[in-house]
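In the part that follows, the structures are each spelled out as structure tokens.
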Structure P
Amino acid sequence: MAIKIRKHTDQKKIIRFKRKKRIRSVLSGTAEKPRMAVFKSNANMSVQLIDDEKGTTLLSASTLEKDQRGKVKNTIDGAKALGKLLADRAKQKKIETVVFDRAGYLYHGKIKALADAAREAGLKF
């Protein structure tokens, strides 16, 4: 993953990308235990289960999906709903354990709410 750090790049963004690179060097997902990658923006949030050995996305959930657009917002409650939705989809594909990749975001707020909701719905990590 290459990022261009320019003269006016926000310092918080630089620190997050360094943290993400450090975390990502240790984590890896397989078909039996995929990596649960989280991305959040100011307006939306998405989660993917990724098999890094094959380089494929096994399943995903996002606030941008048609059936979620009106119901799920980018709040802590929305993150909880997204975590539960992803866990339900993972159960249908018989995936029970995952490796949680917070992508450099602090384990706080929406990221923590998403992880806790996924755990409560049955995912193990």
Structure Q
Amino acid sequence: MYLQIIEQIKRRISIGDWPAGHKLPSIREFAVSLRVSVITVKRAYQELESEGVITTQHGKGSFVSIDSQLDEQLREKDMNQHLVEAIKIAESLGLSEKEIKLRIEQLYRQSSKPKTTNQS
């Protein structure tokens, strides 16, 4: 369970919900909100601190580390996980490698086109 908490926190950091310097909920508050034991949340926080994802200041709480490289690594990992899942789904639907690449290129071109607005 603590691994799921770690992933949840990393995801919130990677998508920008919890930016660098953000104060995390106290261990007790987080445990209550997740309906898990305090020990489980404490273990997750300790692991995140050992990875450098968060820092803990005695009497003040735990905070997202101020490390832009870490944020970038988390975003890249999250993006890669989504792409791998998309590829698995495409393969399960019978698309070839060439078709998958073509679809990704088409989606990229569509999403990177400047948005036009109608001005009256």
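Nothing in this text is a laboratory measurement; each read-out follows from the coordinates by a stated rule. Because the structure is predicted, anything quoted here is derived from the model rather than measured. Cβ atoms are built from the backbone, for glycine too; each structure is taken alone.
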Q) Here Rg and Dmax of the Cα atoms in Å has been calculated and equals 14.6, 47, so which of P, Q was it run on? A) P
Q. Where does the value 17.2 come from, among P, Q, when mean count of other Cβ atoms within 10 Å over residues 35-42 is the thing being computed?
A. P
Q) -11000 is what came out when helix-only ellipticity at 222 nm (-39500 (n - 2.57) for each DSSP H run of 4 or more, over all residues; to 500) was calculated for one structure; which of P, Q is it? A) P
Q.
Between P, Q, which one scores greatest on mean count of other Cβ atoms within 10 Å over residues 11-18?
A. Q
